[in-house]
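Structures for review follow.
Each value in this text was obtained by applying a stated rule to the coordinates, not by laboratory testing. A quick note: this is a predicted structure, and the numbers were derived from the prediction, not measured. Cβ atoms are built from the backbone, for glycine too; each structure is taken alone.
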Structure P
Amino acid sequence: MLFDWAAQPFHTLIMTFIFAPYFTNTVISDGVLGQSYWGYAVGAAGIVIAILSPILGALADSSGARKPWILIFSILGAVSIFSLWFTLPNADSTGLFFGLIAFSVGLICFEFAAVFNNAMMPDLVPRSELGKLSGNSWALGYIGGLISLILMLGFMVSDPDTGKTLLGQPPIFGLDSATHEGDRASGPLTAIWFIIFIIPLFLFTPDQKRRKKISGSIQKSLRYLWESIRNLPKKPSLFAFLTSSMLYRDALNGLYAFGGIYAAGVMQWSIIYIGIFGIIANIAGAIGAWLGGRADHRYGSKPVVTSCVWLLIIASVLIISTDRQHVLWLEVASGSGTSSLPDYLFFICGGLIGAAGGALQASSRTLMVDQAEPGKMTEAFGLYALSGRVTSFIAPLAIAFVTATFASQRIGITPVIVLFLISLLLLPKVHSRVN
């Protein structure tokens with residue numbers, strides 16, 4: 001469970017709230033160009049993850065033990081993310097590409113480590129307890145992300161104009177506001193946090209025994225992998241789940257990626273409001289994952305996944321119906337007692353997305369176990385990672401295209417609703433063990 005706690009600050013601090021905005025707006029000093037470069041880095045890392053995750057999973061299933069793989073990728077990932085400290089404002093081309101490469105390597109390593117961690121779960125508890133384990137792990141991860149975000153906003157990241165943090169105090173350790181040392185400190189904090197809190201996994205979590213080296217194991221693993229991909233259409237439940245989860249995870253990532261952009265552009269929120277939004281989403285995500293784990297244990301994974309997708313559709317509709325002057329497409333009088341209603345509704349939507357998203361990801365992990373063949377769990381989660389990456393460009397490109405076509409950020413969010421709805425059409429074909 002502490003693996004999710006250890007890894008979540010990477011997604012919260014580096015991918016979403018701290019380093020990514022710093023890079024796109026300060027390292028390059030051109031928001032449009034910065035966002036493009038950041039997208040290229042994420043896309044390039046996604047291609048590597050998509051290609052290698054199932055291959056590494058097949059190799060791990062052949063060798064047995066998962067911890068050695070987690071150790072290798074943990075060390076490489078921590079070193080890469082720590083080095084983001086050296087990505088300076090207004091960087092030259094060398095510094096710019098150094099930051100992009102360090103981030104990309106870190107993203108690849110964190111994703112690979114997660115593949116092997118996920119594959120260990122079925123060996124730890126009975127299937128009937130797996131939903132609780134996955135839900136509790138996601139909840140713990142959200143709490144870790146929340147605490148790390150509070151630490152960054154409250155003690156390290158400062159307003160360049162005032163030199164004060166969100167708590168109104170100078171940054172700790174003498175971090176310089178002018179050179180954005182608080183933003184850059186997200187790299188070292190994430191790396192140190194990860195290394196410290198992943199130690200219990202290596203000390204106390206049982207792993208499979210290392211198997212004797214088998215001649216030609218790489219060729220055999222690749223052959224088994226290709227056979228698994230080729231035979232997917234012959235396994236209707238697995239094929240339907242991978243396709244459905246591919247779509248709803250892409251839509252969910254689209255909401256995560258563009259939530260802050262929407263809040264700043266449409267709701268005209270300041271960084272303080274966006275930070276509060278992130279805190280609310282993380283708290284709701286922890287609660288949602290915890291409750292989702294218990295619902296998974298009682299009712300099974302599939303009902304939880306289906307319910308969460310519907311909740312995310314409702315939240316998305318509420319979002320596109322709201323701006324500074326409207327709620328549910330109805331005009332809100334400026335200067336009246338209801339003028340803050342759009343803000344309140346958007347905060348509620350953030351909590352709903354966090355809660356449903358946390359439960360959805362936790363139960364998806366459990367539902368994947370129901371689709372995997374015995375002895376090929378890591379390979380299955382490699383395919384799961386592959387399906388999550390192979391179409392990761394759909395939501396961002398669709399949102400960008402629709403936004404540009406209709407010149408509206410609100411309408412631009414509608415593609416995620418379409419992706420969610422299509423994913424629902426495939427879920428009836430997915431089998432799930434009912435506890």
Structure Q
Amino acid sequence: MINRETINSIFERLRAELGDASVTRDGDILAAYSRDETSDLAAAPDILVRARSATDVAAVMRACIERRVPVVPRGAGTGVTGGAVATAGGVVLSLERMNRIIEIDAKNMIAVVEPGAITGEIQRAAAAAGLMYPPDPASLDSCSIGGNIAEGAGGPRAVKYGTTKDYVTGLEFVTPEGHIITAGGKYVKNATGYNLVGAIIGSEGTLVVVTKIFLKLLPAPRASLDLLVPFDSLDSAVDTVTAILHSGVLPAAIEFMEADAIDLVATFLHTAMPFPDARAHLLIQLDGASTAEVEHATETIARVLPVPAERVIAAQDPAQRERIWKARRSIREAIHAESPVFLAEDSVVPRNEIPAFLADVKAELQRRALRSVMFGHAGDGNVHIDVLKGAMDDAQWGALVPELKGMIYRAAIARGGTITGEHGTGFTRKRYLGLAYSAEAIELMRRIKTAFDPNGILNPGKIIDG
């Protein structure tokens with residue numbers, strides 16, 4: 001617990017420096033910032049600061065480091081591992097008001113943005129200039145780019161275009177001591193000194209507070225086509241992914257939904273799904289510099305699909321695309337509607353191990369009479385396993401979750417994978433880090449944390465302890 005006198009002192013100092021509009025201790029407001037989208041975790045901060053500039057962030061860090069008060073950076077609060085929850089109390093430092101798209105530099109193909117900018121809005125601003133920001137997490141219309149940086153976010157297009165880390169050319173950030181530093185910028189290549197940008201991406205707000213981001217943009221594809229393909233089994237769907245990639249075609253996205261996911265979304269959307277008898281769907285997105293290029297890719301894929309042409313839906317206009325992608329993007333919402341509390345896991349395995357991994361986990365969950373929904377990124381092996389609490393007693397669920405997590409993680413690691421592909425370690429997974437890394441590796445991570453944050457005030461208790 002943090003001393004009340006200390007909190008009072010910090011509050012008065014920050015209110016004097018930043019103004020009443022930026023600093024609050026109102027209980028109702030603090031309660032609204034006590035959660036992210038982790039379904040069964042909440043902890044109210046002692047103070048909320050809504051920063052408007054890097055200078056504001058620096059003021060918060062200077063005030064808090066003097067009294068060793070924890071600071072939890074927060075974007076849009078869409079994370080699912082407790083990364084934005086103030087589990088140790090202290091100050092939640094919200095960056096939601098730092099939401100400007102400062103510049104779309106078309107000549108250099110670079111976007112300069114603040115951390116609170118919504119990812120989907122960045123994509124649309126780039127598109128208006130004939131450019132493309134490829135990373136597309138499922139929550140792109142609600143998640144912030146700063147949160148994407150913190151988690152190293154991915155998305156369906158990762159199979160062709162990579163993840164957030166592949167598009168960050170520079171960062172402005174504030175250290176725990178309140179120093180404002182810029183590493184990188186509008187230039188793409190940089191071999192100067194240590195790669196500070198690389199260390200910060202995926203660090204979940206435990207090392208520094210990011211206040212400005214430089215993002216690489218690409219020329220927008222001139223043509224695209226989306227395919228929905230049904231399969232009699234998940235094995236067949238995954239074998240087809242391998243065949244597609246070996247054909248020489250690299251789709252922008254290859255997503256899968258297994259039968260339980262298809263059924264749940266159909267119920268949630270109150271609509272009949274295409275091919276409801278299928279045991280799995282693949283969603284394949286193709287794009288290219290010309291219609292001819294996309295048509296050639298489509299013809300190549302058609303030769304390796306073990307599905308009759310009449311069983312494939314091809315979407316070429318926005319309305320058709322929305323129809324076939326709506327189900328995939330609605331899965332998490334459908335799960336939440338069915339069971340507000342659920343376990344959300346995103347382990348990653350080699351692509352060819354997806355069917356066996358999911359079969360192992362599904363069988364174990366069925367043995368326990370637990371309902372699960374499985375879907376994800378077939379193109380890169382990142383699979384989402386959501387287990388629904390339903391009507392289970394809270395105490396029983398709380399005791400069961402650690403066992404389920406361990407089971408899923410061990411199954412992924414046994415098949416050459418690891419714990420998480422894009423949602424991060426956060427608070428809810430840190431106790432399992434030792435399943436994926438040796439004690440020596442974890443100690444090295446701890447030393448990196450100490451080098452950046454020797455007093456341990458930035459998002460303490462996340463990723464690793466100490």
Structure R
Amino acid sequence: MLNYIIIMTAKKVNMNNLENQKMEKIVSLCKRRGFVFPGSEIYGGLANTYSYGPLGVELKNNIKKLWWKYFITDRDDMVGIDGPILLNRKVWEASGHVDNFKDELVECKKCHHRFRPDKLKDSSKCPDCGGDFTKAQKFSGMFKTVIGPVEKEGEITYLRPETAQAIFVDFKNVLSSTNKKIPFGIGQIGKAFRNEITTGNFIFRTFEFEQMEIEYFISPDDNWNKIFEAWVIYMHKFMQIIGLDAKKMHNHEIVGHERAFYSKRTIDMEYDFPFGVDELWAIAYRTDYDLTRHQEKSNEKMDYFDPISNKKFLPHVIEPTFGVDRTMLAVISEAFEEEKLDSGEIRTVLHLSSNVAPYKVAVFPLLHNKKELVKKAREIYDNLKQQFPVYWDERGNIGKRYRTQDEIGTPYCVTVDFDSLENDIITVRNRDSMKQEKIKIKDLENYLLNQINK
């Protein structure tokens with residue numbers, strides 16, 4: 001959405017010490033356990049860039065796979081594409097990004113924080129330090145680049161600030177290569193880039209991020225508001241699939257001038273993050289703005305022929321959009337808990353839904369120096385790998401291994417002990433309850449399938 005650029009304003013989010021501490025602990029856990037690493041860290045880092053580690057990429061991929069299944073492959077009215085990051089500059093001119101994806105900004109001469117003047121209660125003094133401001137200057141939210149070996153002779157374009165335009169410019173190609181009839185939608189998952197003035201709150205707002213986005217095409221004669229509301233409900237149901245609490249999601253209706261100029265209706269779906277309530281997902285009714293602009297600027301017909309009404313029209317669009325990184329942060333925040341045990345010990349645990357957990361089960365030999373236990377455990381591990389992502393661990397004592405799996409969100413742990421050698425019985429531990437259950441090895445796979453697929 002064109003009005004997505006976020007900058008600092010005089011309004012600050014209320015955050016008590018406990019919320020601050022929770023966010024700090026989440027960031028620490030993410031690095032320690034391999035979910036998210038600071039970008040370019042060995043060179044001092046690059047602010048607001050991150051790498052997703054071995055566990056982070058699995059969690060992220062699981063969220064994307066569930067999204068793709070729920071929104072694309074499970075629906076008869078949806079197809080997907082994977083559009084390019086680099087598009088012809090004329091695409092961004094037609095969409096309005098070149099002219100409109102920018103804001104006037106002022107910079108504090110003292111602390112160098114930047115603000116939008118129209119968002120300041122007192123435009124003469126910095127709300128953070130009381131310093132004076134520079135003159136307002138225009139700032140573009142797009143990253144410019146040059147295609148070609150010689151910069152002066154190359155073609156100027158931009159890293160895409162949204163994934164939507166690739167869908168619009170390929171609308172006719174999708175129509176001609178499929179048998180889809182309106183109403184239908186096109187979805188994609190991909191990287192976008194925004195030169196944000198204010199970044200921060202970990203992976204919530206960064207220069208480089210991933211979007212899961214849908215453009216749902218309808219007739220101008222359709223009851224767009226009814227379709228819009230149906231999508232809102234459908235989006236909220238996805239929360240349950242990935243383990244988010246519906247009570248923490250709030251629909252914020254964007255009104256009047258706060259909406260993007262092309263939008264007739266927009267809802268920001270806000271979530272209770274540890275740092276405060278902020279936008280997680282959004283949905284907008286973009287009317288026929290995008291296809292109209294691309295038809296005008298490209299001289300290519302973008303209209304649709306309806307065989308039922310025997311009419312041609314430019315489709316209107318409803319756009320559900322999701323931030324992958326923000327969704328992952330919400331999932332981790334929701335799952336994170338520091339639980340005080342009866343022993344007085346504090347147990348850190350991620351109560352991740354088995355749908356998104358990087359590993360579904362971990363397998364251990366009780367003792368790493370007993371070859372017969374290790375061999376038996378390996379056999380079970382190799383067998384379970386055919387069905388689940390499985391974690392193998394034989395380091396340290398069994399208690400430390402359990403705590404590691406708690407922290408990375410593994411729902412079940414399987415321990416091979418001497419009963420396993422004598423009676424083919426293993427111990428299965430539940431992450432959330434910490435209860436242990438004795439299971440016959442031959443029944444283990446079905447047991448885990450039933451538990452994980454509940």
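Figure out for me which of the structures P, Q, R the number 41 belongs to, where percent of Cα pairs over 32 Å apart was derived from the coordinates. Only structure Q yields this read-out. Please state which of the structures P, Q, R yields -23500 when helix-only ellipticity at 222 nm (-39500 (n - 2.57) for each DSSP H run of 4 or more, over all residues; to 500) is computed from it. Checking each candidate, the match is P. To which of P, Q, R does the computed value 0.30 (FRET efficiency 1/(1 + (r/R0)^6) of positions 115 and 163 (r between Cβ atoms, R0 = 25 Å, to 0.05)) belong? Label of the originating structure: R. A value of -0.32, -0.52, -1.18, -1.42 for log10 I(q)/I(0) by the Debye sum over Cα atoms at q = 0.07, 0.09, 0.14, 0.16 Å⁻¹, for residues 59-290 alone, calculated from one of P, Q, R, originates in structure P. The maximum of distance in nm of label points 7 Å out along Cα→Cβ at positions 75 and 195 over structures P, Q, R, that is, the highest value, falls on R.
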